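Right after this note come the structures.
Each reported figure results from applying straightforward, stated rules to the coordinates on display, with no laboratory input. In this text the structure is predicted, and so the values were computed from the model without any measurement. Cβ atoms are built from the backbone, for glycine too; each structure is taken alone.
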Structure P
Amino acid sequence: MNALLQIEGLEKNFGAVAALRGVDLAVEPGEIFVLLGDSGSGKTTLLRCIGGFEQPDAGRVFLDSEDLAGVPAHRRPVNTMFQSYALFPHMRVAENIGFGLRQAGLPRSEISARVAELLSLVRLPEYGARWPHQLSGGQSQRVALARALACRPKLLLLDEPLAALDRGLRVETRAELLSLQRTLGLTFLLVTHDQEEAISMATRIGVMRDGRLEQVGAPAEVYERPANRFIAEFLGAANILPAIVRERGAQGTLLRLQNSDTRVRVTAPGPLGKPVLLALRPERIFLGETGPNVLEGTLTGTEYRGDALELSVRLAEGTILRVRHPLADGIGGALPVVGERVKVSFRPDAGIVLRD
């Protein structure tokens, strides 16, 4: 096994509820692997099985080729950083960071040196004597991270590590985590339901649903080539249009939208004569006839997002199409109003063809 973490056929049930259903996964050294999914998809249960906080009903977990079956959580070369941070309120910052080192029986001088090193690493060198209640949310997050790194784990598990932070601090802390991971050459397995966080941080993403891994790949691969309708709609909220493949050739694939005479051409292949789903990302549809594939409908709603205007366009057959219109120059300029007939367009390479 070359992977640092190897998971084979992992299953976990809570009564009649199957939390994990035969999960297979390999994580390479130095990766930031992100488990992405809705609440109840199984991502945190998988994390807890790796960390030793839950025992799987079937399957095996290997870390650096060692079978972890029966190895208790405190004996595994894995540390977990929880969403709550769980700092000990009766211990100062330095004592919190050094807790695991004291449990391991390291000499006091070595503990002091490593705690000082970690405080500097997380940019809190003067905070060792503070109490947890004297820290901001971002500072608490960094102390929890330093504590998780103190015993130099082979694998760091992070369960929604940025969820408690406000948006601005979350973006800043995300960059710090990436920098720290690169500096130390660590392997991260991170759980989140935040799509932006997953796409911006991951070397690879595993999308979970109902206890299964639906797709694993680099962020661009999963986003641009989703394996099925669920992933297309979950990651990036793609528009889904039922269609029939009418023609295949050197110029691409010709589709006829169902319940319509509209024909569009895409570069993605599809099975001739078969029903498919055409997935279109909102940001790849343009207002007006700026692309070769033109759709016409009625504007039913607008939503101002600051950098873009989200438009809802009802096509003739009733499908609502979401269009993201960028506002690079602000809100100025002539824009359609609700109730107006509009045309939108997209390039052939924007179409993602999925089996129906």
Structure Q
Amino acid sequence: MLRLEGLAAGYGAASTVSDISLQVAPGEVFCLLGGSGSGKTTLLRCIAGFLPVQRGQILLAGEDVTRRAAHQRDVTTLFQSYALFPHMNVAENVAFGLRRRGMRGAEAAARVSEMLTLVRLAGFEGRRIAELSGGQQQRVALARCLAPRPRLLLLDEPLSALDPELRAATRNDLVALLRAQGMTSVLVTHDRGEALAVADRIGLLQSGRLVQTDTPEALFERPVNSAVAGFLGDVVLLDAVVRASGTATELQLSGGMALAAASDHAPGARVILALRPERLRLGVASGINTLAGHVTALTYAGASVEIDIALPDGAALRVVHPADRARPVPGELVRVGWTQAAAMVLAS
């Protein structure tokens, strides 16, 4: 449904995003994920037609729309601020895009009613925007975007204005609605948890470049580098050297400890062993994938306790340990272990 080919764009002569190529399938919920300044909003504005392209192409359902104005692209955008009209009631806001396309009367009224039922706001037609909660305003904005039945829906940080307790429920409702409608969507967010929860696939942007595109699980479990691994969650990074390769690659840490992990790196290669703190376990017996160190700090986090451990070579580990289990005390010597599948071996 959407294809970007070698896209570059920015403000003035400088390029904020460069060499962006990706494809979004019909009905797919695709997420552009990145930190502040990564270029995700710039890219969304290009797709919407709000920002000119410096190089490359934008194709929508096979048609080149690179030079078309925003209103000629059959794309709608759900803005972070919702951009609702305060002088209009709910029904008038939802009907706004329909009127722009020439739909009026009974046909428009029927579509408005259909959309408000879809977002569970039937009966709110006459309400003023100021009378609605933040979650209700978000659903009105979504109904307005869906009413014209665009080929592509763009969502710019759609949940960021909501209170934390509303976000999870609204997120689940949003995804269920998009999937039920078969709506091709591109969602922009800096929230990794949100991206992992809602997307069919994620494109991770760093410094204006698309560094990895994959399913949420593959992105989390098989990052291409340590920067991607760190952006997607807490990660322990240990420098290592490949000593032997095969079914289980043998790694040697700087302190001389030998470990095993799945890897295709050649012997002699310097690599980074990446471990998720929630995949590490305390109190394991000595074995191939175990390390010993002294506890330096414990941080209570409700359901879990984060335990920091110093290794003999100066490296550090962090273990996420269930709060309802016995825990060590600062200064105590502990052993930490993990399965071979939990280890990620990345290029140094």
Structure R
Amino acid sequence: MNGDLVPQYDMLGLPGPGWLFQALMALTLALHWLFLGATVGGTAVILIEGAGARRRGGSPSPLVRGLAPFLPFFLSMAMTLGIAPLLFVQVLYGHLFYISNILLGWWWLGLLGLVMVNFYLFWWAWRRTRRAEPVGWILPAVVLALFVVCVAILSSNATLMQSPAAWPDFHAEGFHRLYLGAPTFGPRLLMALAGFLAAGGLVAAGLARSGLLYGRDGQASPHARVGMNLAVPALVGSVAFGALVLVRMPESHRSAAMTGPEAAFLYTAAAGLVASLGLAMVARRSASLAPVMAAGGVLFVALLALAAARDTVRRAALAEIYDPAGVPVHSEWLNFAVFAVFLVAGIGVIAWVLKLARQRVPAD
């Protein structure tokens, strides 16, 4: 590809060392994935329960009534935490990221609109459960379908950004379609969806067993099992689709991910997914909260390592035209300090609110 078609990076350089941005991008992306998984997987649990309620002809189950109020919170946290990794991507790859945004046109602009539709649908579902009205299966099915489109847009943008050789032809065909030309697009999309379902199933099971959904009334075990029944096969799918992503990668990308010091990210992610699957299978047969928490914690470590490995592959894909390590650095540590304070404080507030909610659960 003609290098003249690729814009130059910002002349002002980076406001800090590249490795720091890469680490913060991985951390905030893993947190974003966690809450997005809780949202998508929680919606899938409501879909499963809603279909069962339709067959029973009754009102929403205690699991649906307990889980519905959490979904707007999960989605708002996913949206908020999704801003940080996008900002770090812009700092490191902004001249490439904005081109892919422009090429996707209305798809990228419409992403926020789709998310907002789902946000209001969650409030509608919560309102129906408060009136003891059935949520049904159509509403959660629509929400899940919109989330699939959102994940497809994000995956398309990520693959297009690191494929500048495809820009001229893609631009010539207009701004009305997604970029589906990467061989890893399909398995990458499926791996992401499976991971979100797994995270959501574990979160739903953890909330049920902790008593946060509807109190410690003895209903936690059967309702937690719904989440575990979703999490276990979803984790199997994550491992399988992850292996398929590796197989579909160009050899140079696969070599970068599997060799050298940064290969530790990929192997940690793979080991974490397998370990989380094993713990989830144990949790499925147990009535205790501990194995669910362990499975969720290990899954988060896997997501963190996967986010780091993702950037390794991105840099390998762009190696011929761009390397963040070659960009001049003009550090602005005050901005980092402000970000760090608010990030730590925000996580602390979330933990504090969850602790208060846990303490107020009636002991029945």
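A value of 3.1 for distance in nm of label points 7 Å out along Cα→Cβ at positions 99 and 331, calculated from one of P, Q, R, originates in structure R.
Source structure of the calculated read-out (FRET efficiency 1/(1 + (r/R0)^6) of positions 67 and 139 (r between Cβ atoms, R0 = 35 Å, to 0.05), 0.35) within P, Q, R: P. For distance in nm of label points 7 Å out along Cα→Cβ at positions 259 and 275, the highest value in the series P, Q, R is held by structure R.
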